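Got some structures for you, see below.
What follows is calculated from the coordinates using simple rules that are stated; it is not laboratory data. Treat the numbers as computed from the prediction; the structure is a model and nothing was measured. Cβ atoms are built from the backbone, for glycine too; each structure is taken alone.
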Structure I
Amino acid sequence: MMVGMTSKTKIAVSLPPPLVDAARAAVAGGRASSVSAYVARALEEQIKLDDLDALLEELLTESGGPLIDSERDRIDGEAGWR
């Protein structure tokens, strides 16, 4: 992934109105320079999550499979999620 790339490709997408409204509000509120920039940042974050999912699957395959409930509970507890 290239962040801050100068080359751009224009595409058309269809989005639910509440998402468009939220993107426009982010621009109006100064949290994004444009709707395109806001959407690009969201896509970059999704790509990072997808990459993490793929890494987790690879690590689980190498280590013997998915976590069992007790392992998941221990991790959640140590992370402060429970």
Structure II
Amino acid sequence: MSNNQAPEKIAPALLTIDQVCAYLNIARPTFYRIKATGAFGLLPVKLGTLRKVLYSRIELDAYLKAGCPHRKIWQTQKKETKL
């Protein structure tokens, strides 16, 4: 790579709540309202004792492609497809 080229940017595999909100083009309070009703199907990824809430970008893309089903439906579909 020459000095004139910018390094290739790598998309994060895990997204913070703010990144998920930006990706979905919704406000943070809207995200929490949707999540509280069970309408947001993804569960956070836990990394050891890390207290930060993170979501899988790959799972989020699959969830959107599936039409954003309710949490219970999505968790069943996810197990069936071994996502």
Structure III
Amino acid sequence: MSHGTHDKLVYMANQIAGFFATQPEAEAAQGVASHINKFWEPRMRRQLFEILEQDKNGLSPLVLQAVPLIKRPVSKTTPRTETTV
């Protein structure tokens, strides 16, 4: 992932958190996660999880609080298992 993409995703996530920071504390993290789950495509969410692996990632505390609620996309390298009926 390019540094420009990294910076843009961090900026976007922090902007979302800035909006939801005005909501009651109990709803803010859920709002951030819901927005990211609804409007970010899997590739963007995958890159967000890659950014989270870095020590100084620049993400706001509210984004970090929302992380457990964000849907982690299936990895490109993880084989899918199909069940047959």
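Couple of notes before you dig in:
- Computing percent of Cα pairs over 17 Å apart across structures I, II, III gives 53 for structure II.
- Entry that produces -13000 once helix-only ellipticity at 222 nm (-39500 (n - 2.57) for each DSSP H run of 4 or more, over all residues; to 500) is calculated, selected from I, II, III: II
- Read-out distance in nm of label points 7 Å out along Cα→Cβ at positions 25 and 49, computed value 4.2, structure in I, II, III: II
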